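In the part that follows, the structures are each spelled out as structure tokens.
Derivation of every value follows stated rules applied to the coordinates shown; laboratory data play no part. On a predicted model such as this, the values are computed, not experimentally measured, just so you know. Cβ atoms are built from the backbone, for glycine too; each structure is taken alone.
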Structure P
Amino acid sequence: MKKNNKKKIWFIRHGESLANADENFRSNDFSAGAVALSGKGIKQAEQLLEHFTSAPDLLITSSFIRTKQTAAPLIKKFPGVPQEEWPLHEFLYLSEKRCFGTTFAERNPWKKEYWGKSDPLHNDGEGSESFMDFIGRVSKSLEKAKNRKENFIVIFSHGYTIAAIKYLMEKRPKKITSEVMRDFKKHFKENPVPNATKVELVIK
């Protein structure tokens with residue numbers, strides 16, 4: 001691995017999932033991590049190879065199957081790339097137990113209630129985490145990535161997670177407050193991260 005004065009980190013959102021494709025989608029599995037890619041998402045994963053003229057030094061996925069499926073074509077193209085799994089899964093702010101078997105439309109009132117509270121310490125219950133915990137784990141992973149020796153790192157992750165990376169890099173909040181939570185949600189809406197989108201971070 002060649003040494004370089006610049007570290008390049010690519011954050012790539014997974015391809016379209018079955019849940020992204022159908023707002024009436026109901027998973028037969030209790031865990032949100034088991035939701036797979038749609039046919040379109042699989043094609044998007046293949047198309048991502050257009051971005052790669054050389055192999056990354058390190059490939060990272062979350063524990064969720066849709067990031068692993070999105071990374072699969074790249075792994076096939078460069079089978080020798082070191083792979084790791086980091087806690088960069090999606091922000092599950094609603095209880096998985098409560099959401100099991102529900103559609104997007106059925107969950108909308110719960111989503112509005114959650115963000116309306118703007119309480120960074122609030123935990124919705126089993127299978128969820130608070131906004132404070134979410135930002136904490138994302139921040140730790142971001143610092144870990146910055147401190148790795150590899151010069152070209154590719155991380156397959158999720159919409160809210162990549163949005164949090166962007167927010168932390170741009171706003172650099174010193175403390176996670178209700179105001180920061182509201183500002184993050186506003187930033188998320190104004191700066192969407194579509195499926196199979198690449199966000200590049202260069203560290204000098």
Structure Q
Amino acid sequence: MPALVPTDLTGTITWLGRVPHRDAAEIETIALTELALTFAGAKDEVHAGLTRPSCSRVVSQYRKGTEIRNVRQLSVVSAEELASIAAKLDLDAIDPAWMGASVVVSGLPDFSHLPPSSRLQFEGGCTITVDMQNQPCQFPAKTIERARPGHGKGFKPAAEGLRGVTAWVEREGLLKIGAKVRLHVPSQRHWTGMA
């Protein structure tokens with residue numbers, strides 16, 4: 001039996017971007033029409049690399065700055081969940097660039113809660129592996145506040161459970177706006193160890 005099960009759920013890439021640097025106060029992505037992915041992520045992207053220094057997200061496991069495997073090469077978000085965040089913030093839309101997003105997809109339900117180890121396989125074969133849900137952080141909040149004064153402060157509660165997922169490249173390839181993506185999920189029951 002395969003460890004990963006292809007689903008009938010498909011989506012579409014609606015936006016692509018690259019974060020060239022991380023400012024101390026903000027994060028913003030440059031919009032692209034295509035994104036070449038290698039095993040180290042996207043070229044000239046602040047989150048690229050086979051390894052990375054550990055951050056506050058894994059402080060329970062490592063002292064900050066410890067070199068670890070980079071499973072946060074990409075930030076993938078849902079167009080539908082961005083619309084939900086925008087509505088909560090009383091905005092017409094959320095620009096994916098404000099989120100530090102790498103890829104925006106539409107058509108996959110409950111996107112931010114995809115099971116870890118799910119695969120997103122794009123047309124042409126490029127495949128990325130979902131690591132975990134991305135938590136709302138201060139950087140998009142500050143970027144939104146600069147772009148739309150008065151709206152950034154509410155970002156973290158508005159984005160709770162809707163911030164998308166982090167992912168790493170399992171198979172290299174080229175992503176293009178409009179390309180289809182198919183969801184593959186792990187073949188296992190839900191874990192009940194903490195129930």
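Comparing Kirkwood radius over Cα pairs in Å across structures P, Q, the highest value is found for P. Using distance in nm of label points 7 Å out along Cα→Cβ at positions 10 and 106 as the calculated read-out, with 1.6 as its value, let me know the right label among P, Q. That value comes from structure Q. Hey, distance in nm of label points 7 Å out along Cα→Cβ at positions 18 and 122 derived from one of P, Q reads 3.0; which structure? Source structure: P. Name the one structure among P, Q that helix-only ellipticity at 222 nm (-39500 (n - 2.57) for each DSSP H run of 4 or more, over all residues; to 500) of -13000 was derived from. This value belongs to structure P. Looking at mean count of other Cβ atoms within 10 Å over residues 98-105 over structures P, Q, structure Q comes out largest.
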